[in-house]
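Please treat every number below as a calculation from the coordinates, not as lab data. These numbers were taken from a predicted model, which means no experiment stands behind them. Cβ atoms are built from the backbone, for glycine too; each structure is taken alone.
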Structure P
Amino acid sequence: MTCPPVIRLEALDKVYQTGEVAVHAVRGVALTVEKGEFAAVMGPSGSGKSTLMNLIGCLDRPTGGRYWLDGEEVGALTKSELSRVRNQRLGFVFQGFNLLARTSALENVELPLLYSPHGHRARELRRRSREALERVGLADRAGHQPSQLSGGQQQRVAIARALVNEPALLLADEPTGNLDTRTSIEIMAIFQELNRKGMTILMVTHEPDIARYCRREIVMRDGRIVTDRPVADRLEAADELAKWRGTAMEERA
């Protein structure tokens, strides 16, 4: 049996009413993202890319059109049902890491499980959270608070938190926006490895160099998708990191 697309949008609209002015943030967007894809959503400020991400992430409701997530139409769901979808089937990574300041990395990763309807026991919470930290290479930082971690390490904790419920879709909104170039490549290496293992990832970015680590590029303008194509000159983050290490060794020599 064929698996349904992770994302399927039909004629999706979002209109914001500002006084007597109607602002069309998203206009008739049709989009399909299959399981295992890694796509970048790009466009200038005001293009609608962040609004589209909020709609896909069930953080906002469309004005018109239809949206299926992993085969389930979400347009008619109640607030509590949408909350369940966000917790169980979506993982979020933002530009700001959104970690609790006086809480360990492990406890930050546990948070989505605490709101899970399955009622995980403490031992199960710790096991799954440690496994998520291991996936992003931070098992040895489980007891550290955010202030004791670098920006890249904090973003890794945020990625682990997004993964802990094993979502159908990982949504990343400018995940490298607060990071330097090398750390950004390290984060993209994690995303590429997750994607190789089957994770579906949709990422908003305004940086063409970061989009080159994805497999598909979706460009928006004035609320519409104007380009949707495979990334022709795709970069491998592991290769780019090797170049950085080689340059650093040459400089030390």
Structure Q
Amino acid sequence: MKTWINVLTAVVAGFTLMTVSQAEELTADEIVAKANDASYYTGKDGQARVKMSISDGREREFVILRKNVEGKDQNFYVYFEAPSDVRKMSYLVWKHAGGNDDRWLFLPSLNLVKRIAPGDKRTSFVGSDFLYEDVSGRSLTEDTHTLVETTDSQYVINNVPVDPNSVEFSSYKVWIDRATFLPRKAEYLDRNDKLYRRVEAVKVETIQGHPTVIESYAEDLNTGSKTVNVFSDVQYDIDLKDQIFTERFLRRPPREVLK
């Protein structure tokens, strides 16, 4: 009996070591790719309602729809429901994993569809502390990634822009949950290597089997401004139609966002 116990112990220990070894063999690029999948590619499509609260007292309420298309390309549609100054405003993104995204913003007060230039993706999203790029994600090829620390629960990745002149930061670190691969915190350094921006996922729940961020915030450490997003009515795999993600629906919302 003792011999069998020793054998079983050895097998279990060997399996544990193998599992740990496999985890340790993940490269920084592989970890970032998994984190990107966990953040933006859950299910084949999805939707959520978002209540955005800015520290100066302003609020935004909107619906966001997302659909995966060929490869790692994606489409996003955002429709604003409140308050009155942004109501009926909409935002459309065609995300191209291998190049610049196509982005449009509809301004109902002017009855104008505005094309957002690639260089504007790191500007404020509707006056909040989140950026346009935060909505649909940053291309993995725009940064070099280095694994700087591995703890029991997290990977810490340092990211440096390939083109430093295209962004306002010199680098940023991301803390990624080892169990779910969801990014839990990102901290940005300015060109003087001073910490100036933080984005954090503060609440996560499992929805339809998928770990999902249901509350997050972005904070400007220079001004003290902070924006909190709370997500509700999150759903995955709802068979969104391709036609939703076209310029035609910028001026009039599809019925999916009015449910």
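Each of P, Q could give distance in nm of label points 7 Å out along Cα→Cβ at positions 138 and 154, but the derived value 1.1 comes from P.
Here distance in nm of label points 7 Å out along Cα→Cβ at positions 50 and 242 was derived from just one of the structures P, Q, and that gives 3.8; the source is P. Tell me which structure, out of P, Q, gives 26 once relative contact order in percent (Cα under 8 Å, 6 or more apart) is calculated. Of the options listed, only P reproduces it. Comparing P, Q, where is mean count of other Cβ atoms within 10 Å over residues 170-177 highest? Top value of mean count of other Cβ atoms within 10 Å over residues 170-177, among P, Q, belongs to structure P. Please state which of the structures P, Q yields -11000 when helix-only ellipticity at 222 nm (-39500 (n - 2.57) for each DSSP H run of 4 or more, over all residues; to 500) is computed from it. The correct label is P. When distance in nm of label points 7 Å out along Cα→Cβ at positions 210 and 226 is computed across structures P, Q, the figure 2.9 traces back to Q.
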